[in-house]
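A.B. asks: Alright, structures below, take your time with them.
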Structure 1
Amino acid sequence: MADGVTLTRDDNIGIITLDNPPVNGLSFAVRRGLADQVEAALSDDAIEAIVVRGAGKMFCGGADIRQFEQTPPANAANLPAVINQIEDSPKPVVAAIHGVAAGGGLEVALGCHYRLASPGTRLGLPEVTLGFVPGAGGTQRLPRLIGVQNALDVIVNGKLLPSDRAQALGIVDEVVEGDLLTRAVTLARGLVGQPDAVRKVSEREEGLEEARSNPALFSDFRKKMARRARGFDAPYACVECIEYAVTLPFEAGLAKEREVFSTLVTSDQAKAQRHVFFAEREVAKIPDVPKDTPTLVVETAAVIGAGTMGGGIAMNFANAGLPVVVYEVSQDALDKGMATIRNNYAATVSKGRLAQAEMDRRMSLISPTLSYDDLAQVDVVVEAVFEEMDLKKRIFGTLDATCKAEAILATNTSTLDVNEIATATNRPDKVIGTHFFNPANVMRLMENVRGQATSAETIATIMKLSKRLGKVGVLVSVCDGFVGNRMLFAYRRQAEFLLEEGVLPQQLDKAIYDFGMPMGPLQMSDLAGLDISWRVRKSQVATRRAHLRYSPIADRICEMGRLGQKTGAGWYRYKDGSRAPIPDPIVENLIVSVSEELGITRRPVSDDEIIPRCFYPLVNEGAKILEEGLAQRPGDIDVIWINGYGFPRYRGGPMFWADLVGPRKIYNAMKRLHDEHGNWLKPSSLLGELARDNRGFKDL
């Protein structure tokens, strides 16, 4: 064995095994070991062919990305060179792939002369999702093997393909139903002495012909991907590298790919995306809820409310194969909700993303009801009604009396006190917040809110359920708005103050969009409905929880009956059937009149001022949340804002972005804003400590 790689013999076949648990990652040591064992196999005259395989649960999960910012040891092996060494072998080399072959793992397989895979194996080049390009020949070999258009789709998409799809494309030569290693050794032995046994992907040209005969292929692809790739560097760099495969000889293309890889892998975008990759895995780790905490078995669910949120939540359960009962107070509301669910599924079917039979299966799992009695035996209930405390407490009292004793009672509240809701029951240990994001059947985030009495078992069950529903579950504690919306309030309040000072809606939203958000705060409000935040503001004023003051503009717009897209007008106006915002002079005149009323002299405000004015308070509120122990880690906040609010992934989330900007710079700006606007913008003590000590949130 040499550094996580073994070489054994089966008669005349050398078997090289990657053995670096848990994913056989291509660390510095493994790359060195692979190079040494390939050389040993080539030097052994008794070995006439080679099989490369992985030990444990997979072939190879790719590079060890934690080492990207480390200095390689003096004896480090260059992965492209190792793969060239495999491909240049005069002895046939067969890759026996099982589990996963991702990134550098697939690139190793592409250097082999034949590729076999077991059923259920997943293969791909996901580097783009981490902010860089394949760096060991992936962009040069794959288009030669499967064609340029297919390679563009696979590499720029970054998703792993199932083995049958990989075989159809030509990545895999054979999907082996029986023992994979036995078949690989048999194939390798049969290739010995065959004149065409050594097939080098790098020498194939037929896959490049389509692009050479269609010069517009690359420009057309760039146009097609522009919307989803907005702001990201890596997707465009992937296209650039694949274009090198078409226009340059293999060795020159390989050198260009490595040059692009080396530039991107140390960029802020790649660092940000690696941070998110690890942060999304860290959120499941809860110090006082150990991994071995017992969980309740969840086989059935219920949702209270068949509105937009309730229907979307019900779809999540059905999509995961869980029967779900949907309760409403009237037949009309129930029928409307079920029709919306059916229409949502039908739209997906019409786009070819869901089979009709699968839609029918999922609809069959959703049972509408007007009776709480039908909820008596479900394992978990999610309440999804209006943000009114009295209403929610009445519902939870009824659920407590109706549902079996072990059932978990969850609330989809986005702002209200989960502890107070729990007082309506005799099982506060089984009450928890499950804050889904709209549209609930699409958005990946579940902000799970633990109450003071919520048990470890309940928390563990809901965190496990989040994953089963295809969500990223993040655990937070109770405060006004929890983590995401509490930060959102600070961001939006400052945005609305900018309106009073001289900005108009379209400039504000465009600056935020150009920063990388999916839409600006005003357009987002129109989409969600202005009445939701209006109701929250009125509640805050009634309970004296409002911070000093907020801009009255949004309330005035609501008082005009403009509640957003659903009423055809909000901050903008909308044509029938269109979601495109149209600037409205009525709103602009209202904004100017409020400025006059408040005695504020309007002034020109640059986009360069809009970004820090909106996002520094966002970061400051996040720092206060960390101080108060309401989120476990800065990375948890980043995951919430990326998956729930569309903060650009290539910026790593607000707390990671704050480290790039510099906590000292943000702290000094917050001190100025505090002087201008009052106590609600007081700089966080934690932010002050980081600024003073020249540290970042990453150091916490």
Structure 2
Amino acid sequence: MFGTAQDITEDNLAKERVVASEKELREYVDNLSTFTAKLAPDGSFLLVGRTAQVALGLSHEELMKTNFLEGSWWAFDPEVQGRVKEAFRRAASGERISYDEQLCVQGQVLTISFSLVPVFEEQGRVRYVLAEGRDITAEMKLEAKFQGLLEAAPDALVGVDQAGLIRLVNRQAEVLFGYGREELVGQPIEVLVPERFRGVHPAHRQDYFADPRSRPMGVCVELAGRRRDGTEFPVDISLASIETEDGVMVTAAVRDITERKRAEALRESERRTRELNAELERQVQQRTAQLREAKEAEAKLTYQALHDPLTGLPNRLLFMDRLTQALARSDRRPGSVGVMFLDLDRFKVINDSLGHDVGDFVLRRMADRLRMAVRPADTASRFGGDEFVVLCEDIPSEQEAIFIAERLARTVAQPFAIDKGEAVITTSIGIALARAPDDRPEELVRDADAALYQAKEGGRARHEMFDGKMRVRALRRLATENELRQAIEEGELRLYYQPLVHVNTGRVSALEALVRWDHPRRGLLAPDQFIPVAEDSGLIVPLGDWVLEEACRQWARWHSAAPDRQPLTMAVNLSTRQLGRPNFERAVHRVLVETGVEPAHLSLEITESVFLEAAPSILATLHGLRELGVRLAIDDFGTGYSSLTYLKRIRVDALKVDRSFVQGLGQDSEDSAIVAAMVSLAHALGLSAIAEGVESAEQLEHLRLLDCDLAQGYYFAAPQPPESVWELVESDSAPSR
């Protein structure tokens, strides 16, 4: 009931969609009359319907804290508990379970029909178990009453299925034909019919199977029955169709109409038959309604488990099943199977600026367009967020695949009305084609995802065909991700520090903490060699937490060594993923308290992309950091969104002019004008201006003339270990080459 995300914007969207989907599913489950629950394989509750809550006497919140397999709270006797828990363990292992159990619920003994359905992940592991308990007490009573009516009937009753096999025999039939019930059930009806009449029965039986709900009762006379001893006797037969759990069954009421019994039997039988028919009709209608309701509920749950709740498209689970079948079919006929991974470009901008309702509208429209654009045999699915995946069969060549991708891109990019205006959303597409008979579904999707990543890296609004080099790059990135995860756990990260100096005085005012990876084989790695992998994989969150804590601990060590010196400001970079964590400001406050760093001596640097992609929760986090007293600076200013609206909404303390503009000072008139404008803008807003990437005395002189506040770069010092940089700090003058 769930894709990978490339950045926090997609993570947030996926989380919000999951929350909406879970809410809709919970509201639906709460309205079911069945005892319905969704449980993890370890027995913890994920979702519990209101009927089950009432029956168990616990609230939804209490059940969420309870484990199904830890039975101290169960009101059932130990023997029943053992059977119920064993059934769940089997379902959690991948087995579909259905059985009946008698339970005492709120003082009443009920018969519950349990259905435990495991739902699998694409790797084959059980993701969760859907448990449904249906109260069939009334049905069981109805069944007992139904059987009682059959046994009380004055006529011999024989039920036959569509294949002509006997499925039902009452006591009177045993007496009439001379067979035991166990001898007749499963035998062809011809056992009870003389040979000369065996051609008549199938025709009458099929008439009633043709339309069992509207066919009236009929009477076939001038037939005969055959007893076990071979004797024949005249009978008349009344046929009726009833609907059972196993399908439709024709029931024959057989009456012996020998001369000595004919008059009496007919009168009594007709009276009893009318009464019986009326009662049977009522019971059959009630049983049919109950069965239909149960089947409809099961069908709806099955549909929801296999389809995206927002768009109605197949979800990842159903898509992977169809891809598996397509690959199996491709082994038996020529042609290839293709997977196309689509990601909407800049969808987050619309979703955050116009609201999630508009974002949902856009996703539904895109789903409709994909349905119309794909070929009849193809499958369009939604994996989550703004990721769509299309399965294409019978693709004879790469050129045909590219043609399909271009058609999909044109369809998606058609303008549509939105918020009293018109919008155009493009898409990036990754294409992967199955080539070998042993291609695996998950590998094909992974290859298409790798091609999509390459397409987005190449500038978006384009398609890319997967090749072997992409797999090598993907494997290399995966290896780097695994090694980086181990490096964080085993302490291979190091912090280097680069001074920020006053342009006019040359004194060190702050230090920026910059992370390095002391790789056991590749040596000391710069951030650009592993930070992109950390961002894509989500490892940037634990990595960023370590950087923040270690930088603050180092600040405390320096302050303890030189308590009389004016404390420096420690600058630490933050990622959007860190800001998207719930209560991140509380985590920062905890670090400040534990290390003793004053909030005013910590400067958190964020990029302009935060403002472009920020969800309301991230903006709230920035406000919370300001309330702590922490300083905020915008890093690489001028290369991103540069919105004065966000500068007004979120109060920051400094703008850091990107090195790409500083390098042209004194040589490029446009760069010089841009830097001058940025410094003036910062001062007009009451902010400090910091120049990055200063590498020459000429650049420093221009910054001094522009009245820039602080500068950093290799002209002063490269990033250095804590021991080396502290020597520069203690010298109280700006270092230079």
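No value in this document is a laboratory result; all are computed from the given coordinates. Nothing here was measured: the structure is a model prediction, and the numbers come from that model. Cβ atoms are built from the backbone, for glycine too; each structure is taken alone.
A.B. asks: Here mean projected area of the Cα convex hull in nm² has been calculated and equals 33.7, so which of 1, 2 was it run on?
C.D. replies: So the calculation was done on 1.
A.B. asks: To test your reading of the models, identify which of 1, 2 gives 1.1 for distance in nm of label points 7 Å out along Cα→Cβ at positions 304 and 400 when calculated.
C.D. replies: It must be structure 1, since only it matches.
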